[in-house]
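No lab work stands behind these numbers, since they all come straight from the coordinates. Note that the coordinates shown come from a computational prediction; the quantities given were computed from them, not determined experimentally. Cβ atoms are built from the backbone, for glycine too; each structure is taken alone.
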Structure 1
Amino acid sequence: MRMLVIGSGGREHALCWAISASPMLTKLWCAPGNPGIAQQAELVPIPAGNIPELVAFARAQAIDVVVPGPEAPLVAGITDALEQAGIACVGPSGAASAIEGSKSFAKEMCEAAGIPTARWERFDDPAAARELIQRRGMPIVVKADGLAAGKGVVVAAREEEALAAVNAFMEARVLGQAGAAVVIEECLQGEEVSFFALCDGEAAIPLGAAQDHKRVGEGDTGPNTGGMGAYAPPPHFPRELQQATMIGIVRPALAELARRGTPFRGILFAGLMLTAEGVKLIEFNARFGDPECQALLLRLRSDLLPALLAAHDGELSDFDLRWSDEASIAVVLAARGYPGSPRLGGEIRGIDRALAVPDIQVFHAGTALAPDGRLIAAGGRVLTVCATGRDLRTARDIAYQGVRAIDWPDGFYRQDIGWRALASG
């Protein structure tokens, strides 16, 4: 089986790491990849957003299956382009990816499918958005309607924060066209959980749950990021709640998308809030989360490749996956300045020391090789140090042992990943 993974982050490194273990695999490429992924796959210098070149490469190399990691090429229609070229792609069509590409589309779909979610309104007039904020009161959530790489959500505790978000998104256009319209919704209260399912258009199987840490600072303070760490499984989201989520959220979403003629195949990511009234949807995404993917795949004991093929071929109804009973944790090392302007170019040393710690994996994200061969920082989130253990506390202690082995003066990390679960247990 000849496969191509698209993307260059920690999520894609974890996917390549898992896929490379399959005895079904004969050759693995990753476009554009990163220096860490080069240990498992041949790198292809094509950006993830260059759909024509990716399709041409896949045809030239007789690729059997493509697995896109990030959301942008999915929303842009890479699955449609590959399938039209006769190449299997494990990901939703451009139309089905609107479940992530447009917050208002996802909310309308939830209403049609009876999926519990926050009360919401969409605005393309900033004056009307400001009027609702002043009338509704705090806390409130302001979301850019389009794709914003995890930076288009403001959970406002104060009115001036919400108004500033409207100004930044809709008038200053800090997110470009993604913020031309906004969705303003009630702020759900409770524990937040990321839940994943592999879908074949009709059937779905759970891939497990994780809890992400979106804020940049300790104790969940500071601005939102793409994610500073995650752990799995969340103790407050037991099997019965996962089953209820499959019944009340995942399957109704699949049924509604199929009814609209846009069946969803691939990885469905449901961001959930565990409220006093039950599980409610915060938002849908059309791919694995990052760093949740890294934490989840460490616990997978089955071959991932047959599951991906079954999702593409519509054969998940009788499929199952085996998972470890161990806990896993992922700690993100980011460049100073992130989520603003990260400090680039600093040398990173000591990854080999980290990998020498038992039960550790290090996934690369924003890394590059300097002309002299030194590993340097080339992005905001740069590494994800992951570990497994018999329980969360053990896994966390191992992971931070690995983090401390890495010598990177320009980097920082949160020291409290998993704190909610450990405080409650």
Structure 2
Amino acid sequence: MSNVSAMIKKSEVDYSTEKIQERNNIFVCHPWSPMNTNHSKLMLFRGKGYRVWDVNGKSYIDCCSLNSTCGYANDDISKPIYQQLLKFHGIDLSLASNEPVGELSEKLASLLPKELSRTLFVNSGSEGVEAAIFIAASYWEQIEQPRYRLVSFADGYHGSTFGARSISQLPRIVQPFGSLISSTYVQLPAASKDMRKPELLASLLEKFEKALKNEEQPPMAVIVEPFLNVGGSVQFPVGFLAGLRKLCDEAGALLILDEVFTAYARTGKMFAFEHESITPDILVSSKGLAGGYMPITAVTMKEKIHATFDKDIHIGGVRYGHTTSGHAVACVAALATLDLIERENLCERAELFGKQLISEFSVFAGRGDIIDVRGIGLIFVIEMSSYEMCSKFKFLAQEKGLLVRQSGVTIKVVPPLIVDSQGIEEISHIIKLCLEQGGFI
């Protein structure tokens, strides 16, 4: 028996379910959770494919993990990770480089428009947004046209670090230091349920046009999510990104797309901006990049932006990064994930199954407590009448073996992209049971 196996066996003998839960409640600080939330009630032990099991042996379909694009215990990803660990786990990229980081950078460049060819790697979406903001501000300084003002959605969510919190007005994002970055916030012109309607495109773009116009403080950049995740699960009308690209060009502002959530096949395209055939100036992509197997985020910029950093007065390069930026093992995980996404046609699968869910449940929109049903790719959203109704649905679904994600008054169903037709049928069946038995319709 290996040392690792012996440790697992010993852990299973020494710790009862109650002991595991007690340890969690005493020592773990759970992020983004009320103090009275008992997360130990759902103590997950293992996973395989799109299913997970808790310490009591109960199985669930995971439709709540935003980064688990390729499911759990996938040998096509875990084996390359293990092999890289045995060979070389990584080194600070400010001191030396490694082979996987170059291979991953080249791979991303092959997937993106040719202008987007230079990538800085960090570890989380929040770090990626911080890097994008720093790169944008530095660019304007380096071409001797300093600009520092950002335009963003008031309901956008770009991370939990200080800079990222400064460009959102979501109540949960408020920080003691206030806004650290000059920002102009764009309010949604209508309710979340209506935002994807074509007739709202003009008023939405008009708000951005107004926000961009300020002769005393010209805009440095616009930063938006193609689909508002935390801020209401908001889907925008077709043409929004194309119109925003045009407005940025007219104002001379950079366009930063926060695709931390939407990139890597989640919306039915490798990148959400491909739905409108535009090219951002800076792209931040993260969650699905390594399928949740390793933490990694890509900040990809146009080469013309990167080229200006030789004018940086301090080091003549990009003054941003972390000790584990471009970690070799994380890069291998990302390469394996991207290979699987392409080989298994996960973009097409997300589009197909997403349309199936929308077709099946759109009939319930406007009935009882169901305000709206919407989505793109395998982002399936049910908007409900209240936070309490959402919570009721979430826990009812959990009892029936389905883990969903609650954001305010919306339920998001985001299964791993490797889910099959049987899994989609089971997901649909449980959702219908919850809607009927919970008295929502």
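For which of the structures 1, 2 does the calculation of helix-only ellipticity at 222 nm (-39500 (n - 2.57) for each DSSP H run of 4 or more, over all residues; to 500) return -11500? List each step's numbers first, then the result.
Working: 1: -8000; 2: -11500.
Working through the options, I get structure 2.
For Cα Rg over 2.2 N^0.38 Å, for residues 145-256 alone, find whichever of 1, 2 sits highest and give me its label.
Going through 1, 2 one by one, Cα Rg over 2.2 N^0.38 Å, for residues 145-256 alone peaks for structure 1.
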semi-axes √(5λ) of the Cα gyration tensor in Å, calculated, reads 35, 29, 20; among 1, 2 the input was structure 2
Value 27.0, calculated as mean count of other Cβ atoms within 10 Å over residues 281-288 from one of 1, 2, is from structure 2
Determine which structure produced the value 16 for relative contact order in percent (Cα under 8 Å, 6 or more apart), calculated from the coordinates; the candidates are 1, 2. 1
Taking Cα Rg over 2.2 N^0.38 Å, for residues 193-312 alone for each of 1, 2, which is largest? 2
For 3.2 (distance in nm of label points 7 Å out along Cα→Cβ at positions 97 and 121, calculated) the corresponding structure among 1, 2: 1
